[in-house]
Structure formats: C-alpha cells, structure tokens
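What follows draws every value from the coordinates through simple rules; no lab data is involved. Worth saying up front: this structure is predicted, and the values here are computed from it rather than measured. Cβ atoms are built from the backbone, for glycine too; each structure is taken alone.
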Structure P
Amino acid sequence: MSIRVFLCDDHAVLRAGLKALLATETGIEVIGEAGDGEEAVDAIAVLKPDVALIDITMPGIDGLETTRRIIRGVPGVRVLILTMHDDPEYLYQSLDAGAAGYVLKRAAETDLIDAIRSVISEETFLAPTAFRSIVADYVARRDRGELVGPIERLTAREEEVLRLLAQGYTNMEIADALVISVKTVETHRAHILDKLGLRKRAELVRYARTHGLLVG
C-alpha cells in the first residue's frame, strides 16, 4: 500500500519538483497539494494523507500554525516540515507544533524519501545539518549556563540556608548555626527565593522536599 503524501508550499515550481522526485519512488503517492496553509488544512481534513510536507514561510498562516491545525484536525497525519531555514529555533518550534520531522529544501533530493519513510514508521527525522545545528546550539547554551537547573544555580552556602529554612529554623538560628550575621542570612534567603522563583517559606519547604533536601 502506497504512502499517501500531501504537499504544501507557496512556490508552484518547487511543488512540481517535489512531485517529480516522489514520482520516482515506488510506494509513495502524492494525493494533493496546496499553495497556502488555509488551503492545506481544508484539503487535508478531506483527503487524510499519511504524510503532509509543510513549508514554514507561507502567505496567510505560516507552516507552524498550519501544522498545529493539521495535528488538531487530523491527528493521524505525520507532518514533515520542509524549509530553507537551517536554524535550531525554527526546528524547536516545529517540533513543539507537532511536526514529526524537519527537512531542508536544499537537501530534499537526498533526505526527503528517507524522511517520509522514517516518520511513517513513527520515528522522528531531523536533517543531518539541522541536527548539527542543534548540537552546536546546545553546546553554546550549556557554555552560557542556560541549561543549568534552578537548584544547580544555588551556591553551597545558599543550599545550606535553604535546607535550614525548610526545616523550620529562624533567621537568627541559621545565623548562629552557620556563624554568619542575620543580615547575611536574609540576603541568602532573598537570593534563594529569586533563583528558585519562589515567594515564601511554605514554597521553600515543598521545593526542598521535592529535591531531596529535606527528609521526612
């Protein structure tokens, strides 16, 4: 049984090229096409293809919103984003929208068939160059400290103060226990609340218990 594919791109010449490419592959059939997102959503609701190839940049609703509407309206359709954008942010947004794969137009001739067969097998397909961009983006974010969780942002002393606050110690008792001033405890407490996005002691207690800082 053939894999039924729908094409959506605002460039008719590109759609023609994709149709010609897919026509050379046994077991893949193009059953419809559209030049914009609105038209694609309506047609896909009727045709119910197995895979929809959706461009990101289109007039009217863009490919991301088109993808969301397709996923909501026809959940069984696997959406492949076909784009010129080799940008991690576009890829993240595409996956968030529900896309099952991300193919670069410049590599369609080599990647598209594999991408279609991958997503129809319930796998996720990422263009190799896009995957390299993700890795580079991850490394850059890691080096900037953006991937560190809130608890890891606490200093060793702030974690000590958090633990004692969660156990019910007053600021004065914490100051005595750690041999620091009450003012320093208050400063640590303010930093802890800010770093963890919390507002009061009850939230600190829950956070400490959840993260294994408080036994019992």
Structure Q
Amino acid sequence: MKKFIPTLFTLANICCGFMAVAVGDLKIGSFFLIIAIVFDTWDGMLARALNVQSEMGKELDSLADMISFGIAPAYLYTLIAPIDHWFIYVAPLFFVIGAALRLAKFNLLPSSNHFYGLPVPFATLFLVGIFIGVQYERNLFLNTIDSTAVYFLIPFVLMMLMLSNMRMFSLKNMDKGLASNFFPLLCIVIFFLMLIVDFRIAFSGIVLVYIFLSFLERIFVS
C-alpha cells in the first residue's frame, strides 16, 4: 500500500490547482497554489524515502504540475491585467507554454541532483508573490503591474528562464549534510527571514534569490 501514499499527495496537488481556478480569487487562489507546492514537494520526497518511484508516478506528477503550476497561475494572472481587452490572455499563454515545454523537457532528462532551467513551481511562486503583493496593496507590485508592458514581460521572462539550460540546485540531497547543501540551506534561511521582514515580498523575492544563488553555486561548486 505504501506505493499509493505519494500518489495521494500528487492527487491533492491536482485538487489544489483546480480549486485555485474554481475560486477565481487572488488571495484564496494563492493559498491553494502554495499548498500545491507543498504537496508537490512531499510527493517526490515520499516516493524516494519509500523507494516507490515509478514511471506512472513521474507522468502523473507532471500532469499535476501542469494544472497547478501552469494553468492555475496563468488564469489568476489574468485577474491582475491592467487593461480590459481580450489581448490580456496572450501574456499568460507565455507562461502556459513555458510550463508545458519545461515539464516535457524534465521528463526526458535523466535523474540529476540539479535542475536545468527554472523549475515550474518556482515560476509559480514568483507569480504568487505578485498576487499577494497586489492583494495586500504593496505599492511595489501595484505600481509595477499597472504597466501593460511589464504585464506582458513578466510571463515571457519566466518562460525563458524555465526553458533555459541554467543549472539550478534542488533540495533532493538534504540528507548529505551541510557541506553539500550550503546554498539550498542558505536559500531556506533567507526565505524565512524575508517572511519575517515582509511576507508580501518574500515569495517573489526568494525566487530571485534562488536564481542568484544557483548562479553562485555554478561558479563555486563543480
């Protein structure tokens, strides 16, 4: 029965993605997306811990990620569009396309201790940070997203980062000690500090920190 435990977390991820779309609300939708990221993290960790990895689990995980970290955040992104025109749907399509191609690419790559390209959940986390900033009236986000050019630029840049070949660290090897996980642990510490200082900038901010630390790791760690 233990092989079904990770699957339950993956299905919970799918349900959170659906609920984020169904409620059509930035605050509640952001909450469901954050919970989906938690479920997505735990299903992989449990599969490895229980030694029940399978091809079906891998494919199901990608389908779940496409719903929760492709379709759902792209839909919520349309809710903060600065203009009322059908053209607003073009911008989130960049994100959907980037997520779909990134997930397909991930399934074709051999298992690795690193990611290549920005992981789709991190791209979603960046958008969640924008949703939270707008919802809680953080002027930085309100003033930025008010620009039509920026509205289109953000998902395009995220798409390019997802499809890039930049090596980025993962949290898969946390059991190997501090020396092997300096940058991942530093990223976690910075995230909690950002939550304490101002939770409205923490989610988008930590994605930028993650990209920067991954760049440093590539320089200093072979």
Structure R
Amino acid sequence: MNVQALIEEIETRVQSMAVRNAVALRALRREYSKRLKSAPGQDVVRFAAALIANRRVHRFLGDELIAVRPDALRTLDRAQLERLGFGISSWDQVDCFAICLSGPAWREGLIDDNTVVDWAMSNDRWWRRAALVSTVPLNAKARGGQGDTRRTLLVCTLLRDDRDDMVVKALSWALRALAQRDPVAVRQFVQANQDRLPALVRREVRNKLTTGRKNRAHLRN
C-alpha cells in the first residue's frame, strides 16, 4: 500500500467536494474502507494515523477507518492512542477521537482506568474533555455500550469541580449517557454533588432523568 499516494488521493477528493458534511465524508470513508478491506489492521492504523497527522482533512475520516475495523482497533494501546490524539484542539476533534477510538479501546480493555484518569487530570482542557467523552461508548447503546457506572462516575467525580465550558458540557453528556443505563446511580450522584456540579450539568441531567431530554424547551406543553 502506497500510504502517501492514498492520502493525497483522499485529500484531493475531500477538497473537491461541494458539500463536506458527515454524510458525504462517511460515504467517502466507506469507499476507502472497502479498498483497505484486505489490508492488515496495523496497516489501516498506520494509514489513518498519517492521514490524521497531515491535518488537511477532518480527523473523522481517519478515526472511522480504524473504528470500523475491529482488528485495527485491537492494535491500539495508550501510546498509540496518545499519538493519534496529539494536537486535539476543538470539541469536534475530541469527540471524534473519544467516541471512535479511546472510548471503545477503554471499553474493550485495551487501555486501563489509570490512562483515562491521567487524561482527566491533565492541564489541557481537551484531554480532560476526552476523558469524559470516553465514557459515552461505555454506556450508549448506539456505540456498543453495555453500561459502566463505576468507571463513568470515577471520571465524573474527578471533573465535577471543573468550570471550563468544554469540560462542563462533556460532563453533562457523560452523565446523561449513563442515565439511560443506571438512572438511580446518576440521580444519587447529582444529589450528593449538587453543591459542586455546575448549574448546567444539574439542570440538563435532571431534565434527562425526568423527561428523557436534556432541555425542557423541546417538550410540547
């Protein structure tokens, strides 16, 4: 596989797109997944990592190329994940990384709790967000989650006092995803930490628990 030639081809394809939304990018990713079907998992990771490192297309493409290949995902460890996540600097980059890669890797035992705890304690707001969003694949049915109260609340406890906006929103998301699996535990956590959790988190999580939505405004009278 000529990695550089294939990367340049994808970058050219993306640049020529009239519309670059998730639907269009996913269609392109499916095309290249088919072309890489016979490539070993490690080669898929190598290719995706180079595509991400070039930073000329959204990392969504590289993350999904790995995520849809279980054999590629199984090659990931902490060092590889941190290389893949190097330079994440926006909520959408973080969320792609955590939903597609780090969360599933954690769920499947490819990284341990201490790895995610270290991210939660980082001085970098984006790695703290990544720690929280990594809990979503533990719980969300659509992401293969079966429910993991202990590990989710471990990370939420570490970041309950964080007031960075990007972290606060991710904390709400993590708790709302767990609420679908273990509403009793989430309700108890919010009650026990009501003086420490940001108001947005308390409001959105309580709405989720009582209405199934994060915002009451979405409900009809």
(message) Going by FRET efficiency 1/(1 + (r/R0)^6) of positions 84 and 164 (r between Cβ atoms, R0 = 30 Å, to 0.05), which of structures P, Q, R comes out largest?
(response) R
(request) Can you spot which of P, Q, R the value -24500 was calculated from, given it is helix-only ellipticity at 222 nm (-39500 (n - 2.57) for each DSSP H run of 4 or more, over all residues; to 500)? (result) Q
